[in-house]
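Readers should treat all values here as calculations from the given coordinates under stated rules, not as data from a laboratory. Quick caveat, the model's predicted, so the values are computed rather than measured. Cβ atoms are built from the backbone, for glycine too; each structure is taken alone.
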Structure 1
Amino acid sequence: MNRADQENIHPKDAVKLLLEAIAIADANDDVEFGYELRDELLNKGWGMVQRDEFVSAFSWMLDTYDEDPENYAADELLWKYKWIINELFSNPDVTLEQIGNVLEDFKRRLKEQGYGLRSYYSKQLHEALAQADQEKIRKYIDLVNAHPIDELSDCRACEMDSEVSHLIEEGNFAAAYEKALPLLQKQYTCAHVPIVTFCQLCYMAIKNNEHEKAAELFAQAEENLQDRTYDSMLITAIGFLIVYLFHTDTDKGWHYFEKYVPWAMDSKKSREFFFALYMTEALQKEDPKKTVTLTLPVEHPLFTADNRYTVLSLLDFYRDKATERSLQFDQRNGNTNFTTQLKKVLV
């Protein structure tokens, strides 16, 4: 565990070490140490899009807590429950019935511990935003705001960013930018805010032909990304910036794609859809017959040893990936919300 805590170790390597330690703890029936190790596993995995053990580790912790609730901190467990709900929503293989059961369990546990339902409705708001479902977004914003803030509520920065995302979805850039000012001025911050706010506003600004403001937002986003070496959870935000760059500086756009495509390859769920969506939008700005030189990971399905690719082959790949994922999510959700988002960027 000490090695996994070292600052210079890659999160993936830390996760491997923790999984080895968990296996040893379980083999020795050391429940408390197993709980502690899984808690640290979730902490290490939180910033990564590839976290295969995330849900199973939390399920084990939840069962262990239920067997001996006096020995573990309920508030810390409930906070991590919020991460798990996001993880389930982002996996199209998890049914709506299963998600509904988990949400009800989360709701029950909140009430038992004396918390309100603001965090419960926030989870559903986040999913409505992912689906760009305006009716549900408005519904859950009202429900979130109808409940008081408590220790399990999202931080003020995250809640404000959700409000900004709502205004962006409505196409109201001026209102979104004004709402975001306390975030842009860093009066409120958290792990990913205001980075994601800069990126999302930059994307909308360039689509509104507000080039000067978009350039300012891009510069701020890029500055804030400099020390995010491993934070692959930001891959959707990177997609926003790639679209901006294909409008303004194609060479740099290709550089961003080349730099961050390994992050996207680790993602198997909703973030894979969103990265493919924004790559589709960006690549449509290029001549499909053009050939580009790129260093792609060997694991990439299009990898070639000569590092040369046509724009059309890349566009086809990401459009097909976005289409595949959108159909999976829409089938699970019983609507066309993901497909509609894809159709909006196709030209």
Structure 2
Amino acid sequence: MTTHLVTGGSGFIGSRVALRLHQAGDKVRVLDIVRDPGLPPDIEFRQGSVCDRATVARAMRGVDVLHHHAALVAQSNAGSRYQQVNVDGSRIVAQEAVRAGTSAFVHVSSTAIFGLPPKGAITGATMPRPFEPYGRSKLAAERIVSDICGAAGIALTIIRPRATLGKGRLGIYQILFQWIAEGRRLFIIGDGSNRMQFIHADDLVDFILLVLARGQPGTYNVGTNRFGTLRHDLEGLIAHAGSPSRIVGLPAAPAMAALGLLRRMRLSPLVPWQYRTYHRDCWFDTAPLEELGWTARYSNADMLAESYDWFRTHRVAERGASAHRSAVDQHMIGLLRRLS
């Protein structure tokens, strides 16, 4: 029986990884600040931070495969804490994995390492150029775990997912879902002709387990292969919801300047990674994934509809949930919602 440790195992993706491994009959241990009440009681839980070396070392004992999901996300706007958690925490986890004799390491990174996305697909040849603290911290973490695992001979898989959706996904998408449910106008940056790709959390877990089962470590950019333009997919979601909402495009430069000012005044929940990229193409070339025999089960339309339907049924986020599973304070954007 393989023993797995999932850091951030109470989060939106980490909890799904832990559950799937448990269902497969493996031994699963979770390290997180809070316990996800939805996890089975026989999944071992260790409370603590990846920044606490002693806690990490204890949790790592006897572990065969390490799944590193714990991180502060872009939405947290964590400033200097990105270095503490995303960078230094990743270093501690990798070093303790080496000391524990772990054989495989799965590190979950972010599209944000690429910075402002290029026109067209992001490929294996696209150079990372993060422009904000979150993206820089995730790239630094990639390089640290690569150096440590490479020197120790640990099989390392780095996963860079596109924006994840699925049941339970809130975060910044809660704003979108609420506005559609209320029939509000949807303001987007630009005309919406940019191609925007997502990934369903369950598809992402499928891919992680596939590369582990096949023993094919490497660096993978993971997204669905069925997606359209931002406007097309949002119009599809509005139709699915039966909402009278309509899309209103805003000129990119003035909209970004206004959102930047509101952010500096702490009056907007949108961070630079969001308002500086959402009007641009942002999609991965999926050919390398398909060569492994993997195909996403969910299209953009499928996962947007599922996430929206879950929101309509539940509305209220779990108390103490991770950032991707929590509601967002809309600040001044909430005022715009009431006027739209």
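Annotations for the structure displayed:
- Value 22.8, calculated as mean count of other Cβ atoms within 10 Å over residues 220-227, assigned to which of 1, 2: 2
- Looking across 1, 2, the calculation of distance in nm of label points 7 Å out along Cα→Cβ at positions 44 and 212 that yields 4.9 traces back to 1.
- Computed 19 for relative contact order in percent (Cα under 8 Å, 6 or more apart) - originating structure among 1, 2: 2
- Comparison across structures 1, 2 (criterion: mean count of other Cβ atoms within 10 Å over residues 124-131) gives the highest value for 1.
- Structure from which 31, 59, 9 was derived, P(r) over Cα pairs in 20 Å bins from 0, in percent, options 1, 2: 2
- For helix-only ellipticity at 222 nm (-39500 (n - 2.57) for each DSSP H run of 4 or more, over all residues; to 500) computed as -11500, the structure of 1, 2 it came from: 2
- Which of 1, 2 leads on mean count of other Cβ atoms within 10 Å over residues 116-123, largest value: 1
- Entry that produces 18.4 once mean count of other Cβ atoms within 10 Å over residues 12-19 is calculated, selected from 1, 2: 1
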